1. Consider the structures 1, 2: one of them gives -3000 for helix-only ellipticity at 222 nm (-39500 (n - 2.57) for each DSSP H run of 4 or more, over all residues; to 500) as calculated from the coordinates. Say which.
2. Comparing structures 1, 2 by volume of the Cα convex hull per residue in Å³, which one has the largest value?
3. For relative contact order in percent (Cα under 8 Å, 6 or more apart), which of the structures 1, 2 scores highest?
4. Work out distance in nm of label points 7 Å out along Cα→Cβ at positions 106 and 194 for each of structures 1, 2, then name the structure with the largest result.
Structure 1
Amino acid sequence: MIVSVHQPQYLPWLGYFDKIDRADVFILLDTVQYKKNEWQNRNRIKTAQGAQWLTVPVTYRFPQLICEVGVNGCERWQHRQRQALVTNYRRAPHWESLEGFFGDLFSRGWESVAALNIHVVKRLAAILGITTPIHVASGLGPLPEEPDERLIALTKRFGARTYLAGSGGRDYMDLSKYERAGIEVVFQDYRHPRYDQLFGEFESHLSVIDLIYNHGEASLPILRGLS
């Protein structure tokens, strides 16, 4: 069995969903420190002028955990994002694929960035056709504070012997701890596929919604590199 863990992100890129797809169990790690100006409250779409950020305004005070960070409901971020999507994707071949998803997303009053991202990740995984069970760390009981020990505990929590890490984990993981715990570490090596997009030259590492708008039900084979 393979376990993988990642912080909950907003409208993540293709590699994030590859990580979910390759695991037998995926855990959203909402109990670690929030990282400002990264991917936990924003992601990018494609426009005729290049990549554009879709950002969720947050109420954040260092050193809050992801599960403690609020969404700033005083700003009209849902209206702005809806307009950006209409402007840039209404002519996409599969515009209707995400109507229900965003209709729900933009009609709710989100108070927590963790709750928002957990909803987003689970719904987009289901839309793609990924069936990996997704759990939330804050619902799994006390965990070690030390990062490697925490990941080891989460892997053992589900009786797994393999942990799927992001490629960047090579720079900071103490692999000897996993070896002593009897856990094999496998590093993700995701090769971003090219696919047909709107607005000219291909641009990679956008939100997965760009792929879904352009390819609908064919998105998962493309994400897996099968098409």
Structure 2
Amino acid sequence: MQRRLLRSASLLTASLMLSACIASQPYPSGVPATQPIPTPAARAPKIGQEWVYNVRNVFNQELVDVVTERVVAVGEQIRIQRSGAKAGVLPDEIQSPWGYALQDAHWSPPQKFIKPIPLWPEQLTVGWNQFYKTGYQVLGYPDGTYYWGMSMKATQWELIKVPAGQFLTLKYHDEMPYFGSNDVFRVGNIREEDIWFSPEIGRWVIRRGFGRYITNGVFWANAYWEDYLQWELVSWK
């Protein structure tokens, strides 16, 4: 019995030591800034604009991919072509109008919205908040439509430093509670994210978010994780 207890204690100690060695991705730390006057507008889209991001696993800082997003069409719809150094060609993002997602491939599976939904606050001012409701279809599967609700709140202007440089950003928080899923085994879904948006570049500098879900018989305390990722700007033009 004593030998078994000592062995269990050794395994527990080894597990704790391993956990301590795997450091999570630190939460972004910016310098609070005052509301700029006049309120800046987001950079207008042009063909050739580009953003490159390091995508890391928040749990262990693993570099999951390096994703390049490039504007390839501007007009009634703005199309952003996306590719990963590891994943290869990724689904396009489509905005219509600028700042409103018609097709969003950030979450998995990619979504095509029935009514476009804002990608950043409609008013770039601290305290602005709004709740949006729409439906979406899974890209490539037009036969099903699922509920999508999102609250968005602008919380703080911050100076934030990333590999691409230092930027004045508006930090905002998105919550997507109890949205519908095409996975019939899911009975509850939630997602949250914090985003640091730079009007100068017309896109986010950092985007950090996660999702969780439950199936029948599973309580939220034991909910399953979707990916927990942080996107960080490496370069832009």
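1. On the way: 1: -10000; 2: -3000.
Computed on structure 2.
2. Values: 1: 124; 2: 160.
Comparing 1, 2 by volume of the Cα convex hull per residue in Å³, the maximum is at 2.
3. Looking at the calculated values, the largest one is 1.
4. Values: 1: 3.2; 2: 1.5.
Checked 1, 2; max of distance in nm of label points 7 Å out along Cα→Cβ at positions 106 and 194 sits with 1.
Readers should treat all values here as calculations from the given coordinates under stated rules, not as data from a laboratory. Note that this is a predicted model, so its numbers are computed, not measured. Cβ atoms are built from the backbone, for glycine too; each structure is taken alone.
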